[in-house]
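Derivation of every value follows stated rules applied to the coordinates shown; laboratory data play no part. Treat the numbers as computed from the prediction; the structure is a model and nothing was measured. Cβ atoms are built from the backbone, for glycine too; each structure is taken alone.
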Structure 1
Amino acid sequence: MKAFDIRLQEGFGGLKFGATVQEAEACFGVPDETDLFEGPDGSEAVVWHYLDYGFSLFFDREEREVFSTVELDAQTDPRLWGENLFSLNEKELKALFRQNGYTEIDEERHPWGEKRITFDEAHIDFYFENGRMVSINFGVMLTSEVLKLFSN
């Protein structure tokens, strides 16, 4: 497995969703920056930014401060089903997901021009600007009883 492989509903590279900050540091090292993120629903997460690699890890503060979401940019070069996702256009991305059994697609164009394509069953969002993929976001929602999957 490549260090930055996407593992849907499982994790990112060698780090599983639900991992502690100590496990994240053992997997990826000390982050370049950290900050606090407040979601529109009032939720909070500690965010670790790995600027040289182009990804950020989110640790849910409400549920034991564990790994819940990852945001990637093209610098990360993530793979899914053997494909470099950032090399795909919208049509190719949709075809890849259909080939792998994901048929439900939600799309939205934001007022600032960015387009979001979400595969709810896979719990993953893709963002495009001017027809080019610029970021990927996927993760899980943690509860005290069970890991529940979600997309952002």
Structure 2
Amino acid sequence: MRIFWLSAIIIFLLDRITKYLILKSQFEKIEILPILNIVKVWNKGIAFGMFSKTGSFITVILIFVTLIVLLIAYIWAKKIYFRNKKNRMSLISLGILIGGGLGNLTDRILFGKVFDFIDFHIKNIHWPAFNVADIAITISLFLLIYKTLKT
């Protein structure tokens, strides 16, 4: 299970460090590329800003749901590990999911919302801002779906 915990810790720390550095910086927006900005956005909702106009009750629900998903991912990783210790891709994927989930959960617990800062856009059409944890969760889910369909 070392690879599981290592991937979770790396993603969690990468998420926390990047959020900390961006939050503490003095800028509001930096253009990195013509299609990529670093911005400061708070998201009270879930992925892609859905349910962001809701009250604090949704925050409590999201914390609870996140905890359940993280517990399920951990149980799944333990099951995979004890069944087939060579299934490294699934363990890494679940570790990445745990790390990203814990990163956003930490924001939700500390601030009641999640800090996003990566802004992809084409001219004035912007993808909803996201963060390192969101990237990790998305990659994790794609890897898990791939692994599931492959077997």
Structure 3
Amino acid sequence: MSFVKIWVHLVFSTKNREPLLNKEIRYDLFEHIKNNCKDKDIYIQSVNGHIDHIHCLISLGKDQTISKIAQLIKGESSFWINRNDITQGKFSWQDDYFAVSVSESQVDKVINYIKNQETHHAKKSFNDEVAEFITRYGWKLIKKQ
């Protein structure tokens, strides 16, 4: 039997960062994502977000990849939103996402950060947060040609 615990902080936004996720939509969406993850054997510790993006703390299983998990969460949730006419017009997530590993010693800190997204974004925009992530993690922005 294999034992694996790889924590990943996954962040993705609405297409063009459109502010489509009002409070009523978000809470239903987060519950749906949790249930969908459970059905697909995706261990999601925490999910929350703001008007135009979502943060998830997940633990990868031994046969799971970040790209597959992101695809499953984003694809199924956008299908659910559209099937239930939750937003006006067709809903979709942006193709890209952020993912960073989280050490066991930082899990509680990340959970707290995810839990407090509304308070956090009263002070800092998502664009500022993205710029901070790029700087903090040394990511290079690659523009598609």
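Among the shown structures 1, 2, 3, from which was the value -13500 of helix-only ellipticity at 222 nm (-39500 (n - 2.57) for each DSSP H run of 4 or more, over all residues; to 500) calculated? Display every interim value, and only then the final one.
On the way: 1: -3500; 2: -22000; 3: -13500.
It must be structure 3, since only it matches.
Out of 1, 2, 3, choose the structure whose coordinates give semi-axes √(5λ) of the Cα gyration tensor in Å equal to 24, 17, 16 when calculated. Value 24, 17, 16 for semi-axes √(5λ) of the Cα gyration tensor in Å corresponds to 1 out of 1, 2, 3.
Computing distance in nm of label points 7 Å out along Cα→Cβ at positions 35 and 67 for each of 1, 2, 3, which one ends up highest? Write down the numbers at each step before the final one.
Working: 1: 2.2; 2: 4.1; 3: 3.1.
That would be structure 2.
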